[in-house]
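Since every read-out is calculated from the coordinates, none of them should be taken as a lab result. Computed from a prediction, not measured in an experiment: that's the story for all the values here. Cβ atoms are built from the backbone, for glycine too; each structure is taken alone.
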Structure P
Amino acid sequence: MEQLVVDPRVLMASLYVFALAAFLGYQIISRVPPLLHTPLMSATNALSAISVVGALVVAGRHNESPISTWLGFIAVISASINVIGGFLITDRMLKMFKREVPVKPTDKKGNSK
């Protein structure tokens, strides 16, 4: 089995980009007003769907090591849960903005008052 060797400079640069992206993402999301959360959730669902496709590619690839296949399988499951949960939350938030139509009271014969 071949060992994975990563240049320390590349590793530090990758960790720097990850930390910067995490910080920037947190700052942007925390400043979004509540009214815009639903469109934002729809956009993140689309991004999660793209990650499902990438995970399927990794899981379906024939590699020498089964570790990448298992990691791809875990990525497919995690991204799918994220997409489904995002759609459920978006649907719930959209239901909060719907107006309820008032029901007209009826008498015993079924005629409206």
Structure Q
Amino acid sequence: MLAIGEFSRMTHLSIRTLRRYHQMGLLEPELVDASSSYRYYSVDQIPTAQVIHRLRELDVPLSGIQRILSAADPDQRAALVAEHLGRLEAELARTRTAVVALRRLRRRCRSSCARSPR
């Protein structure tokens, strides 16, 4: 068994984050001491914690992570990841459109906005 601090260091998830994940049922400790409420994790939980950490780095919302982890079928997990990928691609397209529009506006402002009378 690993104490929460040691598990935190091994998985790069803060103690506060581990507590939150426990509360929401995303990553529950192997054991919670009844008298101290101290959390203990098993070495077997490290891969799950690492997957959670990586998915958060990829902006997958916690609800999406729960769905991915609870999906028993690999094809269903892949479909859930593909859903998130689609959302990110749509967001990227919107951002690219905004960047183009802002560049055009900047060019116009350089030529006409700077010369407007006060």
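Details
- At a computed 12.0, 42 (Rg and Dmax of the Cα atoms in Å, for residues 39-78 alone), which of P, Q: P
- Across the set P, Q, mean count of other Cβ atoms within 10 Å over residues 63-70 reaches its highest value in structure Q.
- semi-axes √(5λ) of the Cα gyration tensor in Å from the coordinates reads 45, 20, 10; which among P, Q: Q
- Label whose coordinates, when helix-only ellipticity at 222 nm (-39500 (n - 2.57) for each DSSP H run of 4 or more, over all residues; to 500) is calculated, return -24500 (choices P, Q): P
- Given 0.95 for FRET efficiency 1/(1 + (r/R0)^6) of positions 7 and 23 (r between Cβ atoms, R0 = 25 Å, to 0.05), calculated: source structure among P, Q: Q
- Between structures P, Q, the greatest calculated value of distance in nm of label points 7 Å out along Cα→Cβ at positions 15 and 103 is seen in P.
- Computed 18 for relative contact order in percent (Cα under 8 Å, 6 or more apart) - originating structure among P, Q: Q
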